[in-house]
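Each value in this text was obtained by applying a stated rule to the coordinates, not by laboratory testing. Here the structure is a predicted model, which is why all the values come from computation and not from measurement. Cβ atoms are built from the backbone, for glycine too; each structure is taken alone.
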Structure 1
Amino acid sequence: MARPALTELTASAAAADDPGFTPASVPRFGGVDPLGLRQINFDLMDQVIPGLNNVARHIRPFVVVAWAWRRASQLAQRQGSKTIAADRLQEFVDRIEVIYVWSQLLRDRDADLPGSQVLANLVQAEKWTFGGSAWQQRRNVRRYSTALSAPVNYGPALKMLGWVQRHPHYPDILMATPAAGPALDALEQRIGDRLSHPAFSKFGSVTVTRDEARAWAKAWALDGVTKAEAQAMAEMLYGLKAPACRQLAGELIFAAAKHSSNTDVEQVRSLMAGPPSKFTPTSHLVDTRDAWRRIQVRQLLRLSLEALFFWILLSLEGQPKGTNELVDLFLGQIPALPKQAVARKWLASAIPGSMGPTQLIKRIEKALETPTGPDLAPSIAAGIAFCLAEPPQPVNDFERPDRLPLVRARREAAAREKSPTKDFVRHILESWVLAQHVYWSVGRGLADARAQGKTLLRLKVILDENGWTLAPGLSRGSPPEPTPDRLRTMISLATESGLFNQLHLKN
């Protein structure tokens, strides 16, 4: 239901003769960043693997979108008009994107492409007309969510890697770059048999049948990358024009993969993160290894605290609890540690002897599979203790204090290291988790209201006279997960580019 404007509310109030009741509202709970900690993760990733995300991990969609923009430009030039609406070009690109994804889903219903659920009805359709109100509605729905070019999918990397660039005079129009040319030529040779079809040769309304889409699927298949496409991606990823940090990250990935004799993402991630791994990179990659470890340690701190927040939600199911009760309950679920009365000794005893940040992340993930089991609280304590024990790292400008950077957490822990363990754990629960949650939930809710944006109720825990309690109507939701760190994307694109071939590795 659309929200009434202020003028409508004013008019309604002026016309009312008696008090009335507003319609009951049903809150929509949401928010994927309950403690406001995740942005630092992304900023740290940009220092090592910039220009990528966790979705854009195949070469062919980059080529298809860049080719579609080149084809749209060519058709506009052939049309001979002095001007053409930018949306006409964008509509052509949107059409090519949908036809491509449609064809691949007809070939493989599990194709690793955005929008498979949104396009489910299209897969069943005998034909589809790319024109009219239904098509415009589909375009609007896809634009910022499931489109290949959407900001959450291939859109940013298309520009950052250099497949397309903005038109110098018309920022809404994209142009394929010269570097992409050979790859686009190779694709066009593959799909030359369909270029006379109206879907590929004209603007405006066009109808495509299911049989046509299926017949086109193999020639531009997701897994059928040509040598020219692979070479173009390899150069954009790790070539001389790529950011130096990404070139070094690529070297570190290849070195770790060679050390482990395979490209398994989990093994490579763990080796790249340093001790207790026995993998030692060459001297010029040590700084990159250290930067990668900072990502993983930050990831561990974020996941530990979000897991603790999830533990609090579980603990509050049934009845409210005060902070002291939560502290006693948490410590009581770590039977080996509460004997240490002083915070410093408690933290020291919580650190596992032979696990690094990536192993501790996996331990928390495993514990969250059975959140009422015996290992969730111990795994959270181990993760927090490990992060606080890490040597100090350079402080970045983007690590805002209100996002709880590790330097702030370490400083507050050091100030309380001689305090009783219960006092320190109380500080973690009250300041690092509950206060963080309230601060970010309320702040983002107000920002949404001012911008007339999302109407999500992010605040999940409130304080009443009986202690902390769940917001009315709240369900615990899904457990937190690690923020993907783009390594899978790097390995996937490098594999499709053939860059691991010379290492003779196992997949």
Structure 2
Amino acid sequence: MEITETLNENLRREFKIVVGAKDLDEKLTGKLTEMQSRVHLKGFRPGKAPVSFLKKTYGKSLMGEIVNDIVKASSEQALKERELKPATVPQVDFVSTMDSVVEGKADLEFTMKVDLMPDFEVKNLSELKIERLVAEVTDEEVEKAVARLAEAQKTYTDKGEGAVAENGDAVTVDFEGKIDGESFEGGKAEGYDLTLGTGAFVPGFEEQLVGAKVGDARTVTVTFPPDYGAAHLAGKDATFDVKVHAVKVAQPVTVDDEMAKRMGVDSLAALKDLVRGQLKTEHMRASRTHLKRRILDTLDGEYDLDLPQSMVEAEFDAIWQQVAAEIDREGKLPDEEDKTEDELKAEYRAIAERRVRLGLVLAKIGEQNGLSVPQEEINRAIAARARQFPGQEEKVTQYYAGTPQAQAEIRVPLFEDKVVDFIAELSQITDREVSRDVLYLDPDAAAEKLEAEEGLKSKGGAKGGKTKAGKSGATKK
């Protein structure tokens, strides 16, 4: 076997590997000799068929197995001898004609191309300086949340004979929707309770029932929004035949201890404490989302790595496949209408490079610090995913159990979160208090808003230091 390195460039290596026809024939003869005693062929006593005859009968299929074994073994040998760590599965291209190789008329010659993992040192995590956005739970938030709970406790009574429906009233209706005179799936219901003014239905539907009385039959005309969840309805004009069976008025709910007790809590004060705790948990979850993003942005700026191009290409292909499907569906991405396809590809290739770079950095941090995701955690995540499909839990669980790639899709974000939490414990975290509105923006929008606010303060001659969030690098999903 001859292994010759033909390319050594950054993280790419290429090899030419040649295995002589004589060596192949010896391996084939050895396999045939091993199986000779077990072969029963017509015209020969058991185990006595000559190797030359076996070669004619089984040679091609066995040689195919031998070639596969040699390709695998020689590829591993080339990497092991040079202490190379592949980033992806090596790409093998045959030079010699396989028919000639199988027939023993030519040497086996193939090339192997492989991208390598970059070698880099993890920087001191305790020197990382990260800003965390936080927000206090205000009394006003608690009061609003309790008011929403009270709203959900409202009861409705018949408004009375001849009464007309107003915003805030509940109506009980039958309806059937049609597009171009044809009924459509999900467009029909009977005895449906709808509170007017809540915006629960398609825009324009509820407004056209204001003023309706019991016994009224109305035709409601609407246009489904272009981004409506059901693609077959998006942007379509529709009519609904509506029959009104009841008009009800809401009875006021007093926010007091009795309301709290109806909800299973001892007092209004206890209910407010419970609500405050829930809001704090929600704030912490939102704060962590921003912290994670800022940790990733910081790491992205700290490491300038050569990247395995095969990994970048695979990531870009996965991203672009989603983008292309959305473009086909929507015509153009709403926030990128003025960009050409080449400009979009360049933008999303940069995102692919960011993802690969961060994946390599997080993987190395996790490896050096012994971080891993136990199978029990993966199983819990799979169980949670299965619960999202009522009635199909067992089928979903079996799919993940039998599909390693699907399990990897579960494991990767769990591992990423574990490493990010580890980094957060070691790095220098500075809390920055913001409003609830900013806290619940996505990271890009929050950064832009804070940047704009700081710009206004700067123009207004604000004194004192400030921490500029900056516009974080996009991580489009």
* Of structures 1, 2, which gives 4.6 when distance in nm of label points 7 Å out along Cα→Cβ at positions 133 and 365 is computed from the coordinates? -> 1
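Just checking, which of 1, 2 has the largest value of distance in nm of label points 7 Å out along Cα→Cβ at positions 261 and 301? Could you put the intermediate results ahead of the total?
Numbers: 1: 3.8; 2: 5.7.
If we compare distance in nm of label points 7 Å out along Cα→Cβ at positions 261 and 301 over 1, 2, the biggest value is for 2.
Given 26.7, 82 as the derived value for Rg and Dmax of the Cα atoms in Å, which of the supplied structures 1, 2 does it correspond to?
Going through each structure in turn, the value belongs to 1.
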* Structure fact -> Re relative contact order in percent (Cα under 8 Å, 6 or more apart): value 23 computed from one entry in 1, 2; matching entry is structure 1
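Which of 1, 2 yields 14.3, 43 for Rg and Dmax of the Cα atoms in Å, for residues 53-124 alone, as computed? Mind showing how you got there, number by number?
Working: 1: 14.3, 43; 2: 16.9, 67.
Among 1, 2, the structure yielding 14.3, 43 for Rg and Dmax of the Cα atoms in Å, for residues 53-124 alone is 1.
I have 0.10 for FRET efficiency 1/(1 + (r/R0)^6) of positions 77 and 117 (r between Cβ atoms, R0 = 25 Å, to 0.05), calculated from one of the structures 1, 2. Which structure is it? List each step's numbers first, then the result.
On the way: 1: 0.10; 2: 0.85.
For FRET efficiency 1/(1 + (r/R0)^6) of positions 77 and 117 (r between Cβ atoms, R0 = 25 Å, to 0.05), the value 0.10 is produced by structure 1.
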